[in-house]
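S.K.: Before anything else, here is the set of structures, which you'll find just below.
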Structure I
């Protein structure tokens with residue numbers, strides 16, 4: 001990639017450092033999209049032994065690029081995001097990807113399509129990790145930062161995305177127990 005294209009792509013990615021998510025960190029500040037992306041990718045790296053049949057490098061790439069569209073639209077929590085919001089983000093993202101030089105534009109577009117279709121092990125693993133990271137982050141944040149609906153959402157969010165793997169189902173169960181302990185729920 002030539003230097004101008006590289007810098008332009010990095011300038012767009014930098015926006016994610018300043019784009020805050022609905023969730024908070026354990027120190028009480030809004031989490032950035034870049035922070036969520038980093039830890040989701042780190043989770044994928046640590047899953048290599050649990051999913052030897054998966055192309056973990058591909059999963060890490062999916063994790064790294066999955067929220068770049070939010071550089072154009074900001075973050076909208078999953079429970080508030082509409083199909084119109086998703087379509088706007090998708091269009092702006094795909095226009096940006098189309099303008100990237102080859103082979104990055106074609107590789108990224110293929111990764112986005114694979115993530116959307118949710119047919120491969122890699123896409124399913126990425127999607128589960130994306131949801132699990134959000135729940136973990138909520139558990140780490142102070143309860144005063146939670147909205148009313150999150151007490152229920154945090155108990156079930158991403159369960160459906162973990163169904164394909166006993167390891168991920170077990171991980172989700174342990175995360176749910178952390179939520180219960182944190183909120184003093186009895187289930």
Structure II
């Protein structure tokens with residue numbers, strides 16, 4: 001039996017932190033896992049930026065509520081689910097995900113959690129587990145599944161390398177140059193063809 005594991009942001013929906021940066025005018029918040037391979041360093045920096053600018057969870061959620069999936073993502077998921085099981089493995093947070101999952105037809109999502117204080121401030125985050133994407137793929141394979149995976153960022157590389165077949169979706173050229181063995185798709189149609197070759 002086959003399973004497809006997809007990253008969320010950059011593959012199915014726009015990058016949340018980039019959308020938030022545009023909404024707040026804080027250009028520094030545009031930095032994502034496409035730029036920074038150290039997730040802990042990136043999140044610590046983001047939390048510091050939120051604190052310095054007096055921004056709370058509700059401010060981020062307001063931006064997310066207005067976001068739509070990437071063009072073609074809904075149709076891609078619809079067609080994919082006719083051929084395979086789908087699991088979204090994301091480093092986003094459960095406090096961000098609900099409106100995005102609604103747009104995508106409520107696929108299964110494994111993600112992380114934010115720590116929020118009584119004032120609604122984001123004070124920290126809790127990973128589902130270290131190297132969660134890779135570990136999930138390893139677990140699926142140990143149960144006899146054939147796993148294909150797609151992502152766009154540094155934090156997806158271990159998942160793509162661990163899967164039976166891994167693909168980049170619209171990655172930055174700097175990442176492609178570092179991992180030239182991983183095939184690249186630029187559209188959802190191309191990605192579907194890689195996942196399900198005729």
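Readers should treat all values here as calculations from the given coordinates under stated rules, not as data from a laboratory. It should be emphasised that the depicted structure is a prediction, and the values quoted were computed from it without experimental measurement. Cβ atoms are built from the backbone, for glycine too; each structure is taken alone.
S.K.: Please state which of the structures I, II yields -20500 when helix-only ellipticity at 222 nm (-39500 (n - 2.57) for each DSSP H run of 4 or more, over all residues; to 500) is computed from it.
M.R.: Label of the originating structure: I.
S.K.: So mean count of other Cβ atoms within 10 Å over residues 65-72, computed for just one structure, reads 20.9; which one of I, II is that? Could you put the intermediate results ahead of the total?
M.R.: On the way: I: 20.9; II: 13.5.
Answer for the origin of the read-out: I.
S.K.: Computing Cα extents along the principal axes in Å, for residues 33-72 alone gives 35, 15, 9 for which of I, II?
M.R.: I
S.K.: Next up: Using mean count of other Cβ atoms within 10 Å over residues 1-8 for the comparison, can you identify which of I, II gives the largest number?
M.R.: Values: I: 11.0; II: 21.6.
When mean count of other Cβ atoms within 10 Å over residues 1-8 is computed for each of I, II, structure II gives the biggest number.
S.K.: If mean count of other Cβ atoms within 10 Å over residues 129-136 computes to 22.8, which of I, II did it come from?
M.R.: Here the read-out was taken from I.
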